[in-house]
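Where a number appears in this text, it was derived from the coordinates with a stated rule and is not lab data. Since we're looking at a predicted model, the values are computed, not measured. Cβ atoms are built from the backbone, for glycine too; each structure is taken alone.
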Structure 1
């Protein structure tokens, strides 16, 4: 093709790389968004070089991703908090199964959890249920003056789309009010967890010990 320019190859490479990266995502939403981007770029590349099978196939893939993303964002999920005791066989299994991922976001928590019994009078422990599936686990330590220190707020990779977080911190405030909890306190050990809490409305606050915490009022 006379109008062919070497830069067109880079467009094709970029689309291919993005598609490949999308297939490594554990989050369905991230996979769909990246796959949509990669397929749309690769489809454009196909139209530019006149490769119609490549162009139309990737255009079709782009439309499939648009369809599934629209369903994901329009779907109304059923969410529920299931209050449990820390001495729970399923919770032990859950912690063991996701041990590596938990340690990545909450360093040292797994080991401390396995080596102590959480007093139900001092700790709040619940599973986050989403469409009858366990989407994550939440454990907090009750402090004075209605404060709750968040020790773990973990969602499995398939459900890291902020819906569970919004349910806990924004849509289900009455649950915490009934437990006389007035304030969340967190000390994030991971930058991704820090960003997540900021999105949930947490703000930085300096404690009496001069340490900076992330806090959010129960409203």
Structure 2
């Protein structure tokens, strides 16, 4: 049986998925390594126990400590081929706001940098994680970035990165209320990805900011936009 352990960090959530071996999903922002290691210690996991470090997408608040965590753990790293250039360069690239308030920080976030690296595993579409000790599927869910992915466990839970977010003020307020993230290159593609994700029947979704979100709440919130 799998267990998903949220790791709240400075700007985002990372996650440990515990199965036969643990998998780390995302690594937070630069300088979040100490927070990750505290969460590992609390979960009684050593960095060397990690079977895999997987990224939901290539932004600085989700890949910021990957170089350090790979050095500590020696674990392979994975990212979708479309977001591979971001991880290699350590750059966010162009951001497209979904609302006016996001324009105010756009130029700041576009300048953010982190220490890049070459991923060990390049995801093209779907991939099972059984060989890494987790009964789960990686699926392609673009929209926030061109190479965003989600992890859906066989137990009916999902880690979806920034496909959606929870609440306001980066998830600090009303964190269980589903909302679009501040940035997305195409909301129509977000709708397509959400519909695809829901076909896997997850009951609870863990997001990069705020959350977790219940599937029934998401369906009620977006049913006017998406024919689930």
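Given a computed value of -14000 for helix-only ellipticity at 222 nm (-39500 (n - 2.57) for each DSSP H run of 4 or more, over all residues; to 500), which structure among 1, 2 does it belong to? Of the structures listed, the value fits 1. Which one of 1, 2 has distance in nm of label points 7 Å out along Cα→Cβ at positions 17 and 209, as calculated from the coordinates, equal to 2.3? Of the options listed, only 2 reproduces it. Computing distance in nm of label points 7 Å out along Cα→Cβ at positions 65 and 121 across structures 1, 2 gives 2.1 for structure 2. Among candidates 1, 2, the computation of mean count of other Cβ atoms within 10 Å over residues 145-152 that gave 17.2 used structure 1. Using relative contact order in percent (Cα under 8 Å, 6 or more apart) as the calculated read-out, with 14 as its value, let me know the right label among 1, 2. The read-out was computed on structure 1. From which structure (1, 2) was log10 I(q)/I(0) by the Debye sum over Cα atoms at q = 0.12, 0.15 Å⁻¹ calculated, if the value obtained is -0.57, -0.93? Structure 2 accounts for this read-out.
Assuming 1.5 is distance in nm of label points 7 Å out along Cα→Cβ at positions 25 and 137 as calculated from a single structure, say which of 1, 2 it is. For distance in nm of label points 7 Å out along Cα→Cβ at positions 25 and 137, the value 1.5 is produced by structure 2.
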